[in-house]
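**Q** Scrolling down, you'll hit the structures one after another.
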Structure P
Amino acid sequence: MKPDKTKETVEKYQTVFIESPLFKSITDSIASFAKDITVIRCLALGSPTDSNYARYQLALLLQLAKHLSSPLISLYDPIFTPGDKTLFESFNLKIEREFTADSKTTLYFLPHAPIDLTESIFTKHEPHYVLGNDIVSHTDRQTETKLKEKYPMLATMVHVTKKPKVDDGGVDDGFQVVSKRTRYAWKRVQYDLESVYFNSVKVVKFKSKKNDPWVIVESHLFKSITKSIASISKDITVIRCLALGSPTGSNYARYQLALLLELAKYTSTTTISLYDPIFTPADKTLFESFDNVKVEQEFTADSKITLYFLPHAPIVLTEEIFTKHKPHYVLGNDIVSHTNSQIEKNLKDKYPMLATMVHAINKPKVDDGFEVVSKRTRHALNKVDVEYDLESMYFKSVKVKKFKSRKDDPWDYAFSDLAFIEIA
């Protein structure tokens, strides 16, 4: 993504953070020392021009700086590109590999920093305030002995979080003491608490809400989808979405809309065209709040630059789209499993385009990295030879890549049976 477009996206993400419970939780937790912070040191940000994760992280960084009366921001990551550096200059941020500052006036922001870097920061800079990975869960895969040997500073800090606290008269400072799983109790590890720079360690964990947009971005599902469409992402300038449902009335539709908006950011999309007869006035007001989103029943566009997004579209609508618009790229129901309840002859009679596409999928293919989706035997007892006129079709091949959500994904059935269909 170009620096100017990245900047626009990051600024939009800042407005998302302002309203989020996550940002409120963070600012509440740092309120007691917020006036003391004059510098934010950020490491392991990633490349904002290349990664949507990094764009969200940069948006949070900038919003924190605003909340803290705009302190100096110093950042470094060896993967920064020339485009990233241009972007940072537009925000007046300093890129510096070497860094020295008073640790009592510095907030370290380490989004997803590897454990080696985290150990190095705590050892070398002795920070007092860090926003980063939870040091307890981030080290919990290590046995206590190995953790102490490899990462002595982190091991000691984790040990301190487990120590019973002296009763201070029942004053609640808002911090949760985090305990970790028992680490091989039969092995005693010695800690020299007198030699470390701290007396206590407090950890506050933050949780994103299920409907926060970055939940989609950070998901395995989104990574799988973007990997599958990576080769065409620069060509896509329009997304046509049908059968979305009502985002103001359905949680499934809200997740589907969140995915739609993130896909637009990942690709080169300048226009999102959508329509569903069940859209309410509230839905239309919601869509108006997004840039480049148009509600339109009639639609025409070059199919080679258009991605059709058809979440849970009925089979009749899917047949109509393939017949009328001849799309090349579709993110929607897997056309094989979606038609599998039909006898082949009946499918050909009722939905000739879909039947021919399914037939093309089932033809043997050279292995090109795509998974060939096979369908179940269709009522073998009623098997009738069905003829297909492949020469008259607008396509020569059909590829299907199915996606699976994970059990702990919050969107339930919002993306069940989802697949990327590439028609060439």
Structure Q
Amino acid sequence: MTVAQVRRRYAGLTALQILGTSMMLPVLVILMGERGLSVRDVGLVLAVGALSIALLEVPLGIASDRMSRRTALAAACLGRGAAFTGLFFASSLPQFIFWSVVFALGRAFESGPLQAWFVERTRNAATTPAEADLATSRGLGRGFATMALGGALGALLGGGLAAALPPEVTIAGVQTTGVAVPLLVAVMVEVVCLVAVLYLVTSQAREPDLRSTTVRHAVHDAARLVSTNRIFLLFACRWLLFAAAFQSFELVAPLYMRSEIGSAGSAASAFSVAIIVTQLSAAAGASLSGRLAGRYVWYRAVGLLSLLAGIAIMAAGMVPSTIGFVLCFALAFFLGGPVSALQGPTLHRQVDDTQRATLLSLESAVANVSVFAGSLALGWLVEATSLSVALVVAGVLAASAAVPSLLIGHRSLRDR
């Protein structure tokens, strides 16, 4: 398989992975409210889901490194599909919590194997290390772009279906609400994703013998990576800062829309539009990562992009209009789009194939912990001060992520 073929398969599967989830996001909170959950209950369900993902990331990352990439990705599809089905029928707080944990299982399985498969196949197909790094950056950039496009399309389909359908519908003799229908469509998407995974994710001619490593050794190696690899620790600092900063959009934007627009329904519609705009902006930014990787030193580019993204988030807290608010965040997502692809080759050089999914699961776990902490801290700031102050603080966090990026670059050059 050529580098181009691997890149196309990775991009398509990345979009499919996020499509079902992004269809669920615009309707889940509304659905829980319709089925009798209070605002506190809804917050509890979301918190349990986020915490479950963070706790499951590393164990399932280690597990996915000990099975084939195809098996791990198939398990992720089955987990998400089961969760969407359960959420469609859920009617009480315990049921919603249970299915949010099942969804977390699927999300935790999906975070590492696909990118690990792409990196492994790309490095095997490339003829030189330099070609492998450039192909990895370009492929990751295309993957992040298609993921953002898939997220925007899913949000559009989920919100559009919920808005177009009547409040009460009957499907196969089952009476339900219109906002629940996107969950059924998401189940169908997961079936398509499962078939695509089984067909497109092929094994290498000679895969590493992952089973020869015991679970104890795998856990020990992961702990050693966290505790002794200074480049990884700097990456973790960067993930903590950047993830917390961008969490401000999901937390602050709905509150901003509600305060500016007034009507809850109109504010929700405006937020859906904002999601689509920011995801398209992120896709546009990610699509430029290949050009940036070929022309600029990656850590300098990432440092500058982080600084500018932080300034854009701070500006969102100062502009006087809703349109200006959305445009500032669109710019921040555009600037943040190429970052992961640019730093990807250096990150993946920290491990071999037997730990690649574990590495990506550690990244996702750190990001989820940051999102959890950022939500609490920024929420407290909003209540104690104002939306503008919270966004300025978030912008400072994003800009501060430039520091570990530069340190990673200098240390990786020194270690060569």
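**Q** Comparing mean count of other Cβ atoms within 10 Å over residues 27-34 across P, Q, which is largest?
**A** Q
**Q** Which structure, out of P, Q, was helix-only ellipticity at 222 nm (-39500 (n - 2.57) for each DSSP H run of 4 or more, over all residues; to 500) calculated from, if the result is -10500?
**A** This figure was derived from P.
**Q** Compare relative contact order in percent (Cα under 8 Å, 6 or more apart) across structures P, Q and report the one with the greatest value.
**A** Largest value of relative contact order in percent (Cα under 8 Å, 6 or more apart): Q.
**Q** Of the structures labelled P, Q, which one yields 0.20 when FRET efficiency 1/(1 + (r/R0)^6) of positions 51 and 331 (r between Cβ atoms, R0 = 25 Å, to 0.05) is computed from its coordinates?
**A** Q
**Q** Work out which structure the value 22.2 belongs to, where mean count of other Cβ atoms within 10 Å over residues 75-82 was derived from one of P, Q.
**A** Q
**Q** Quick check for you: by mean count of other Cβ atoms within 10 Å over residues 91-98, which of P, Q is greatest?
**A** When mean count of other Cβ atoms within 10 Å over residues 91-98 is calculated for P, Q, structure Q comes out on top.
**Q** For structures P, Q, calculate Kirkwood radius over Cα pairs in Å and state which one comes out highest.
**A** Checked P, Q; max of Kirkwood radius over Cα pairs in Å sits with P.
Computed from the coordinates by the stated procedures, all read-outs in this text should not be read as laboratory data. Quantities reported herein were computed from a predicted structural model and do not represent experimental measurements. Cβ atoms are built from the backbone, for glycine too; each structure is taken alone.
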